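The structures considered in this document are given below.
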Structure P
């Protein structure tokens, strides 16, 4: 008999009722193998990056590498000693809820390794079209118990949705 693969369990969700500076998921249980953050959002500021922080750590313990393209151009970026991991980088739309991303936070409850993140984003907005893939690192062995999502500028738009899933261990 084949082993059952891990399944997604919704841990928490948030649909914004007003423009908001950030979204925080706290008290994350350590009972899953990985976390998956899924969002559909917009921002009040055009072309603003979207960052993620763990456990309230605002120090420069984050780094990331990104590949992105607009359909006509492609480029990459890398940054170390940052105060966030930019999971959606400079392609977030202005006044629509068209920006979609999925962020995989691997081995989040392990207390012997630094934490890694893989994020994929799509923005079909005509003003800022593009797609990106980001690999990020949080240089901490602490288990992740909270996730903060915040734009580099402006606010997240009312109606933006965020869902946090845990991946159950395969059986």
Structure Q
């Protein structure tokens, strides 16, 4: 119950920040003739994000996602489920279960990533671009989580098979 309330609060805050970002982002897209996410400025601003306030999140968020992925991957191995990405891609019967468990594991972390990216864009760039926040936040979490979950499953499964032989 408490986790659900936390998720709802984070989702609400994230939606408010994105909604507040939207008008300025649209105005700037109209003035520049295109969206920030699909511009050269987005690529050029990446170093500013890596060096500016909040740069620690580029380490912290992937590390947290990796640790959650390792924990879930070990649980997958104990339950006899396939590695996370291969299960999602090739096991129609397990796809929904794996996606749901992955979502439940990282939903708060993803919401915090989006929220932090929006807030730090305001601090660093002076404007927040919702599209960029919706891309950068989840990428910092989804990729490390998926890879760590799959690798942890593989290594835990091998260790268990090796111990039983």
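Each value in this text was obtained by applying a stated rule to the coordinates, not by laboratory testing. None of these values were measured; they are calculated from a predicted model. Cβ atoms are built from the backbone, for glycine too; each structure is taken alone.
List of remarks:
- Comparison of P, Q by FRET efficiency 1/(1 + (r/R0)^6) of positions 116 and 156 (r between Cβ atoms, R0 = 35 Å, to 0.05) - largest value held by: P
- Entry that produces 37 once relative contact order in percent (Cα under 8 Å, 6 or more apart) is calculated, selected from P, Q: Q
- Among P, Q, structure where volume of the Cα convex hull per residue in Å³, for residues 36-83 alone as derived comes to 95: Q
- Parent structure of the calculated result 0, given that helix-only ellipticity at 222 nm (-39500 (n - 2.57) for each DSSP H run of 4 or more, over all residues; to 500) is the read-out and P, Q the choices: P
- At a computed 11, 39, 35, 13, 2, 0 (P(r) over Cα pairs in 10 Å bins from 0, in percent), which of P, Q: P
- Per FRET efficiency 1/(1 + (r/R0)^6) of positions 44 and 148 (r between Cβ atoms, R0 = 25 Å, to 0.05), the highest-valued of structures P, Q: P
- Computing Rg and Dmax of the Cα atoms in Å, for residues 20-107 alone across structures P, Q gives 14.1, 43 for structure P.
- Source structure (of P, Q) for mean count of other Cβ atoms within 10 Å over residues 100-107, computed value 18.9: P
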